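What follows is a group of structures, each given as structure tokens.
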Structure P
């Protein structure tokens, strides 16, 4: 289970069965296992690999003492437009934290926070509370 929703963050994964580059960010040195990725919503379409028999996903095995971070790459800016940012999302899930990752002039990986995860105050304000 991912801490989020494919229907909210990557709508093309469920709407048109689009597949993006998916990689584990950490735990590369751990054994891998076949897995299915599902979102937090109550919707039965909120999962990533709808064709389980032909498109297996392999990720490092889950560990009770260390989180697994995954990245979806080459998603394109329109995923944000379709999913929306900072508004009210499917099942009232908050907009996730956004990071920018780039190489500096010396070829070192750099990252910075673009936007924090949406908080409940922002969502209540949009709803008029």
Structure Q
């Protein structure tokens, strides 16, 4: 059986650029059931980290999906903080979109753990 993630990634990145049309298709399919799970979020993160170039709309969608996955219960746990750290540091730097994302998560969360607060202090303060 083919690995759907590997196949989709190869097709999407064939030209080295994630375009708006591809973003719309990815959004439609991943949101079809109304639920974003961690596996789908991790697929998008991998796609984002592997894409040499992508439209801003794609990056925005990735942040939306990750936010929904992280805040499904309203809280940010230590394991979620570790997952966020891995996500934002995948390329070795924290850009302005990632800083804004961290601030948005903090503002949207009902409760955060000390590990996440340290992440905020280090990268988004």
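Read-outs: derived from the displayed coordinates by stated rules, not from any lab. Note that the coordinates shown come from a computational prediction; the quantities given were computed from them, not determined experimentally. Cβ atoms are built from the backbone, for glycine too; each structure is taken alone.
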Could you figure out which one of P, Q the value 0.70 for FRET efficiency 1/(1 + (r/R0)^6) of positions 17 and 73 (r between Cβ atoms, R0 = 41 Å, to 0.05) was computed from?
Q
For structures P, Q, which has the highest computed value of distance in nm of label points 7 Å out along Cα→Cβ at positions 33 and 57?
Q
The value 14.7, 46 for Rg and Dmax of the Cα atoms in Å was derived from one model only; which of P, Q is it?
Q
Using the calculated result -3500 for helix-only ellipticity at 222 nm (-39500 (n - 2.57) for each DSSP H run of 4 or more, over all residues; to 500), pick out the matching structure from P, Q.
P
